[in-house]
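What follows is a set of structures to go through.
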Structure 1
């Protein structure tokens, strides 16, 4: 497969909704492809983002965490664990526009993503994080508006529970295949993965779907005397796409 620069496509996804792209994928014969399990949802409502997948495959740990002797060690439990068993990090693969997608391999309750490490990925330029497992520190994640989707809320930390075994490989997350370079989107309706081979075609159709919907809804807003909002601001959206 020829290399596709999906980062260059991201401006075309700026305004489209998950449903617009899902409809476009239906229209080109990709029925139900990329529809992540509805249980994998935005942690807080109002998220809307599109980015390029950076993948991470994890498995349950096959060894327990040992008893720690001091408060200092307990505070540094992750460091103690990683120094002993090793850790495969994401290195420099996260950049502006990335979405980190984590396959937790069916691990039990473990907050692999929390308020600190998730915000660290945002600082590197990540526009979203998706995990088919748990996240923790959920009050802080919502307060920070950290763009994260998960299957469940959890309480526990990594040591003795989960290990990263591969990054930037094909994974399964939420029942769909995700490869490095695929486009991943999220809004209140859920998470969608767009195979990179069809991303350019799909987003072209999705823009047309979005604009048709906005125009129809704007007419209804005017008929019903409803105050206009950004979801029916057709002029702004049309102007944006005309200038791309």
Structure 2
């Protein structure tokens, strides 16, 4: 279970709070969506969960599976099952996708005192996962995300998730830059990863993503606080009325 208690966050060297006494519970096996206007703190929340530098947590805690991950480094959080899918995945020139995936997998396995994968073991697994997600293996021979379309970058991230098998997935506006066809493909990939032992937090501006990744619950984040919660129908209401009612 993901449990966020009275979280307060500002930028480093800036006392202005971006997130203010935010509390949220996401049970294991559920998918919860966070919606809200620009500047509401959605991406900040995603970055703080993953441990991105540049933020100051002034109060509160983030408990994942009974452990306060705020005491962990980003690398420790990754080994503990936390995965952040970026709004704009970074390019890694000179590093082939296969090399990137194997390095990441074995780094996490070493952190968890597991045997690392041999090349044949890794190749069998990546071929299986790529086939499951309808990803061309040729894409993995190219440098990570270099020259990729928006859809290809997001599909590459889904493959990373499938290979690393995280227990907590945070999707930070994964629908950004996707046309409707790419959105369907990416959503199908995300849905294949849903399960009783995996929790997802889906951050988005728009309801359209939630037509494909149907959440158990929707939360409205505005002015750094959760202002309202409801079922998937709340997203439909927000699409019609906007966030004006949650401005204060």
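Data table
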quantity: Comparison of 1, 2 by distance in nm of label points 7 Å out along Cα→Cβ at positions 69 and 101 - largest value held by; calculated: 1
quantity: Per Kirkwood radius over Cα pairs in Å, the highest-valued of structures 1, 2; calculated: 1
quantity: Test item: mean projected area of the Cα convex hull in nm², for residues 53-132 alone calculated as 7.6, pick one of 1, 2; calculated: 2
quantity: Winner on mean count of other Cβ atoms within 10 Å over residues 61-68 once structures 1, 2 are ranked, highest first; calculated: 2
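We did not get these values from a lab; they are worked out from the coordinates using the rules stated. What you see is a predicted model; the values in this text were computed from it and never measured. Cβ atoms are built from the backbone, for glycine too; each structure is taken alone.
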